[in-house]
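The next part holds the structures, each set out as structure tokens.
Values in this text are rule-based calculations from the coordinates and carry no lab data. Just so it is clear, the model here is predicted, and its values are computed rather than measured. Cβ atoms are built from the backbone, for glycine too; each structure is taken alone.
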Structure 1
Amino acid sequence: MLISIDGLSKNFGERRILDNVSLTIEEKGRYGLIGVNGAGKSTLLDVILGNLEYEVGNIYKSDNTVIGFLKQNSGLERDCSIIEEMQKAFSDVISAQERMVSLGEKMGEIADKESSEYKATAGEYSKCQALIDSRDGYNIDVKIATILNGMGFGNKDTNTIINTLSGGEKTRLAIAKLLLEEPNLLILDEPTNHLDFKTLNWLEEYLISYKGAVLVVSHDRYFLDKIVDTVFEIERGKIYTYKGNYSKFLKLKEERRERQQKEYEAQQEEIAKMQTYIDKNLARASTSNSAKSRIKALESMELIEKPDSDLKVMKLKFETVREPYKDVLKVNDLEVCVGEEKKVLCSNINLHIRKGEKIAIIGDNGIGKSSFLKTILDIIPHYNGSFEWGKNVSLSYYEQENLNINQDKIAIDELWDRFPHISETDIRKVLGSVLLTKDDVYKPVKVISGGERAKLAFCIIMLEKANVIILDEPTNHLDLASKEVLEKALSEYEGTLIFVSHDRYLLNKVPDKIVEIEAGGVFICDGGYEDYKARKEFLASKNEAPVIEKIANKPKSSYRSKEQRRQDATRKNRIKELEILIEKTEELIRNLEEEMTKEEVFSDYELMNEKCEALSREKESLESYYEEWTMLSDEAEG
């Protein structure tokens, strides 16, 4: 056990932020701390870190607890170089190494090896040696290079001064330094901001194998799913502990609420029956004692609290009022460029998007994803290539920072001026559905929060009722509950969806196709993020480059229904999975056959028997994989 919190409460003025909170953080545990904005997550972290006093309760920390805390861009000396800052994580080790050199010289100068001076010097030398060994001090350069490479600094000059780095680079460097310090309790506050997919994947794998405990505050649902094995949720000042990752938490929370509701209702029914019996029998001499015993039972009964009503969450429903033709958008050899100098970000973009498809656009930072959306919307000009929207297409656009909303208007006027034919009652109803109510609707757009501006933008999209919705990073300013609502609304939307996102949970749930923009074209993969990731890993294992779509005038395929396209996507993804399974199984078989030729195996009857049985199982699996692959491949060709 590293930290134990028992019955802790914290007030700000008359408002109680944390109410009788209890939790335990164990060595090597992986914890996610979640809750709506303002729930008290930062308050709890400050209490754990010792930055805040609390009114009631206790915090116990073991003597060996060392906390490392990352809050965006913290702990960096901006005038230092990257390598100097990273070496600070090993300042005690470097000092010990330098001290060992002087101690070694001193020991060499002492003639009497049995003297107390020599023994004292040798003892200090040994302590320095033990410290260096405990921190793997002879591999400092390797450790620094490994972490910097993983955090995306592999091609960066380590003599670069930190002050010249971008905000995102500083965040990544702060994480790198904290990882090198290796505290046995690592606390990370929104660590996935500013990280690309490659860095995210590396960080996730590193944290999974991290030797200490990890406590993370994050709105990244995919990250929480991958990393944590316990979720702490703060709700109305209380903290609830759920064993499992984020997806498991969603199920367990629903089960807990249902169970508590049933237990509460059952107890209330029992109380009502007991009270009825008491009322009828207390005055009767023959049954008075029995009634009194029930009174005592009621008084000693531990009451089950009535479950709190669900916290209010926004409601979204995107509808369409007219049908487009089957071909929604054709993009041919499009070049995306920005600025007066016409800087080319990407080129040879070829896409054919059909009615009802949900397309996710991904790619490296700076590759031109947002600019691509602005190009096909004619917000910025294009000079090479072409795009064509289909007939009857109507468009709604969600801009990443909502800069297409008038920042000087008050919220209700921004909506009403766009839709003057709608009554004030209906305008207020739409705003209320996203929890913009009372005084909030009279605030200028520029002073409301990023999350509230996002919700206002969703109101506009709901009222536009377009058959094509284009979204640029729609989850950036949303809390977890709002992300769940948006995901459901987008999944149920019957129109065509084109969106840019780095939210891997959303990318896994909503799209039926992933389009990765690269400098020289696009890589297209049917399915969601996991399908894309598996396909990329498979191609990498085969040392094959992904197929970049450059040819615009390919033969047109006949129109297929949405359900047929989903079946095709499912079949294609299963074929890809089988190809990976076949490759891995063939490798297992080769390894087993090689092991069986070794003397230590074939001379051991029991071990040899185990290997034979394992080989038989793998060959049976391989045969079934080949049969399924052949069947699905034939269906795909048919």
Structure 2
Amino acid sequence: MSRYAEFYRRSIETPEAFWAEQAELIDWKTPPRQILDTTRAPFVHWFAGGTTNLCHNAVDRHLATRGDQPALIAVSTETGTERSYSFKELHAEVQRVAASLKELGVGKGDRVLIYMPMIPEAAFTMLACARLGAIHCVVFGGFASASLASRIEDATPKVVVSADAGSRGGKVIAYKPLLDEAIRLSMHKPDAVLLFDRGLAPMDLSEGRDHLAAPLVEKHRDAQVPCTWLDATDISYTIYTSGTTGRPKGVQRDTGGYAVALAASMKHIFDGRAGETYFSTSDIGWVVGHSYIVYGPLIAGMATLMYEGLPTQGLDRQPDGGIWWQLVEKYKVTVMFSAPTAVRVLKKQDPALLKKYDLSSLRALFLAGEPLDEPTARWISEGLGVPIIDNYWQTESGWPILTVANGVETTRSKFGSPGVPMYGYKVKILHESTGEELTAPNEKGVVVIEGPTPPGFMQTVWRDDERFVDTYWKTVPGKLVYSTFDWGIRDEDGYYYILGRTDDVINVAGHRLGTREIEESISGHAKVAEVAVVGVADALKGQVAMAFVVPRDGAVLGDAQAALALEGEVMKQVADQLGALARPARVHFVGALPKTRSGKLLRRAIQAVCEGRDPGDLTTIEDPGALQQIRQTLSPQG
């Protein structure tokens, strides 16, 4: 049995002993009394009776040994600024914000909603909430007022922390008017709003409610705010899942289990080492930003690089497709985490940029957020010359479910597969209708997790235990298992392949096809840079597949004959690989695909445009013009 196989076996067969060992990776004020409590399955309680604090583990415990080492490196290509904070400086900044929040009435268990751009003050605020024992709820900066209002109403924050504006691609997005409208729409009114002024947009202050952060923080310049020790099962934060429709669904996370899960993942999965630099290109509005920008790297004693800007924009605010690699060289980044879509954007840049900088410090590039297709993985692997490690997880899980744990044992990755189940996760593939476990290689079913779920996994849906059980645990007939809502297969070596969401299956004339499989086929064409495939309603067949492709050669967009020829090639490739039924009804060529700032393709918005429906809230869209391009290609003149 391999070293990792034995490691995994212990985590499944003797979870109490296994996780008691992992719990030694963090500081406890009081050791846990009970490692695992499953008396209310599927609800799980980890490390009950133990008291700890996320901020202490991320900041305070490093002061004695590495207080002067970099902790937070903030880089903004939007404002052309760079600033590095040591652990001692971070400790002081967090206490100033904590004291400011305390003055505004925030204490243990109170909610603080954070609506901020990717600036260091956002991280200070998250850590300050953790220090006070307050529950933070981060909402993606620039989110539309109606969506923000529903989250304010659900979280009922005592205080909202925001800024005058964010910036993306040089375009300033004023946050204050969006926040004011959200508070007006919300049934819940926060007691106070704390505002960081970047000087990017004017702000109208509401007397008695709004407070500028600068004078408050300055007033508390020398503040000493001790950590509030929380029970391991106390709530650390809530975060709303992307794609939420209707009533918001707040994923609720504990404190002790999350701290242990992150400490363990930094060691076993990311092989992160104290004193080194970790660079995640995500946003604090997403779970990756919580786990692997703010908390995980700091808990591991690493410097974390926080980035505001595009992957193709330099510090001089001019186009630069090599900015990320420049930062890797400058700050000697050892572990990097990004999204497949971001790599596909870089794929359109000069490949020489991958060789321009000294990347010898970089040990691995981790990619997650959506399935990583083999051509993209191979391209970036050959370009960087370092392991490209796919990893699959969800907002609900808090840390990777499927990947490889090179910190335990060096394990080969397979292009197209995120990897094998991580320790603590009992992953299975079940038949969607019968609930029968599918054990033969390459049998397609729903990817599920058997309880008990490991530390760091969601506790429940905020204020709605019933919704937690009904949504996640009761979808497979006759089985109490957590559904990922993803199709998958497992090969003969135990590697999993994710084939797309169970609700992203196209039903073409009674035949079920996964959009992910069609995308994988199309992305393998040498002339394709990016692709999105959606199912579109069709009167005859029920649904048909529609593909939107960004060609490697932009000249195709202005050459109808070249576009027609390439469409034929793409259709033939899909038919040859997957069969004629999977062949898209049309392949449309566009200059860009609509995606969020974290890199997720907005497939539902594309589908809505194709079917003439309202695409919904598009505040998180990277380039609104991309959706307009799709509209134009669908028009009779397009």
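Results, tabulated for the structure shown:
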read-out: Which of 1, 2 leads on mean count of other Cβ atoms within 10 Å over residues 124-131, largest value; value: 2
read-out: Structure (1, 2) behind the derived value 24.9 of mean count of other Cβ atoms within 10 Å over residues 116-123; value: 2
read-out: Identity of the structure behind -8500 (criterion: helix-only ellipticity at 222 nm (-39500 (n - 2.57) for each DSSP H run of 4 or more, over all residues; to 500), calculated), options 1, 2; value: 2
read-out: Which entry (1, 2) yields the derived value 2.4 for distance in nm of label points 7 Å out along Cα→Cβ at positions 4 and 396; value: 2
read-out: Which of 1, 2 yields 3.8 [distance in nm of label points 7 Å out along Cα→Cβ at positions 12 and 84, calculated]; value: 1
read-out: Structure responsible for 315, with volume of the Cα convex hull per residue in Å³ calculated and labels 1, 2 on offer; value: 1
read-out: Structure with the greatest value (metric distance in nm of label points 7 Å out along Cα→Cβ at positions 204 and 580, set 1, 2); value: 2
